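Q: Following this line, the structures themselves.
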Structure I
Amino acid sequence: MSWEGRIIVSGQTITNLNNAVFRKQASAAPLAKWMSLFPGVSFGAAYKVLQRAYKFGGQPFVRDYLTMYHKDFFDDSFGKRNGKTMIYATAGSIMGVGEIVLLPLDVLKIKAQTNPEAFKGRGFMKIISDEGMSLYRGASWTAARNAPGSFALFGGSAAMKDYVFKLEKYSDATFFQDSMASVAGAVASITVAQPLVSKEEGREKG
């Protein structure tokens, strides 16, 4: 959101603020004003729901595959205890890279937020057809960010359950332990992936 005019002007501040925030909906009903604050919400909601379902729903399948067919490699390379954590982390990393399949929804959300007029009169399939492969701009940076980020997310969570809470079976974790493990994973993911976020944002400006 951008606004080129002055907002704080004697006697006009409230009006200017209203115009700056709500734009064309400045004189609309309260509900219409509120809804105008969520441009691209359908794309954003679809992206987040599918992203979470894909990543957290798919990681256990990849993890089970690695455990079944490559457990000896991880145990020999990292030790039996560390091997389990590395399997969780590697499975998460693989799912993170594959997440770029959903990238067009994120790009459409950004475009809808920054230039909503561009989508008027066009249905979803028409938009996809018109935009084409440009919807995958920055995919390499997204993959470069997601690979270590998802590795740290799932690896950090597994490490917390293993080394801090001493759980033999991660599924035995209590609500508190699961919550703390999720916090640890999230902090680890942000710490690792943040340096690549500014690179990925280049596609948002493109």
Structure II
Amino acid sequence: MKDKTGKELSSDEIASKAGNRVSTILLELEVFILHLVSLFPSHLIRRFFYRLAGIKIGSGSTIHTGTHFYNPGNIVIGEDTIVGEDAVLDGRNKLHIGNHVDIASEVMIYNAEHDVESPDFHAVSEPVIIEDYVFIGPRAIILPGVIIGTGAVVAAGTVVTKDVSAFEIVGGVPAKVIGERKHKNLDYRLGRAAWFR
């Protein structure tokens, strides 16, 4: 038997590849089931299944409908955090989201991508960390390896390719500093989520 490049495989390599393939199929099935669960109009039911899949979700946090996950076991969400509708949360590497974080609808957070300069276009991944009291506006994209500091604001539609310092306001493609939050002693709660979203 040969691999996709034409290299002859040993029996150990064939067994390893078969095991990896089965593991990938099971993960894809889990992600598909979580997508179906994401459409159920109950925060309580969704949280139950998300936690069952290995996502760590702090008390008072809410994930709205339509959220997509990649490898949910690497995702940690703090307390009193809200994730808006149709978000993408990538767990192919570690994704840590802090407390009191407001992630708007259709935000995409990725921690894996392809190396476009590599001859084999292989995947690379780096963790993403979003610290406490961050606000990420609708349709923003956070790319691998980014740390977003405490109290930072990411404007709608922004593509974040580099770290954002605490309390900075960034916007644009790629993200550039456009301001700074005036209030630095943040101590608010985000409140309750909408019932059927």
Structure III
Amino acid sequence: MSDVIKKRKPRDTSQKRRSIVDGAIRVFTENGFEASSVDRIAEVAGVSKRTVYNHFQSKEILFQTIVADFLKGREELKPIKYSNKLSLHEQLREFAIAELYLIDDPVRRGLSRLLTSTFLMDTEFGKMTRGQYEPHTIFIQWLNAAKANNKMDFESPELAAQMFYGMVEGCLTWGALISDGATLKHKDPVLDELITIFLSRYGC
């Protein structure tokens, strides 16, 4: 008998993790956070309850993972650097479109409604979850670069960012959530108008 013991290849757990996350998204969006159980998530994901806990220590951590993945998808769409070759309007439109990523698909729209309702029902949990992310960091960097290039003028980039995203959310995001995306059919003229308003205030 050979003395050589073949080492087992480590199991690829990435697929099971993905199944758990996908199952949790389905269960959370159908039932809400509080009414969702780990047992039901395991059932939908096609894994054991122990497997769920092997990947995520609690339902809260699983939920926060979903939030992180969700927001990461939005951030990956955002332009990283200010461009002197494109108009301010074009670049601001890209930021707005990246924000609409959260609600321009039925699954993501369901997640957005879930996050909103969860954070409204449990404000402390909402603060804890949202506190892990720096809001509008990439956009603030863009604003500062545009100001350095004498294209924009403002006293506070944080306030300017808050106003921009406030308009996007108020004019488009909330309407899409309430209408299940129906209002997005007419998003282009709304985007153009709110960007024009924003530039009339902060553009040079």
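Q: Could you figure out which one of I, II, III the value 1.2 for distance in nm of label points 7 Å out along Cα→Cβ at positions 47 and 135 was computed from?
A: Attributed to the structure labelled I.
Q: Another question, if that's okay. Compare Kirkwood radius over Cα pairs in Å across structures I, II, III and report the one with the greatest value.
A: Checked I, II, III; max of Kirkwood radius over Cα pairs in Å sits with I.
Q: Now for a separate question. Suppose distance in nm of label points 7 Å out along Cα→Cβ at positions 119 and 167 works out to 2.2; of I, II, III, which structure was it derived from?
A: So the calculation was done on III.
Q: Out of I, II, III, which structure matches -23500 when helix-only ellipticity at 222 nm (-39500 (n - 2.57) for each DSSP H run of 4 or more, over all residues; to 500) is calculated?
A: Structure of origin is I.
Just so you know, all these numbers are worked out from the coordinates, no wet-lab data involved. Note that the structure is a prediction, hence the values are computed from the model and not measured. Cβ atoms are built from the backbone, for glycine too; each structure is taken alone.
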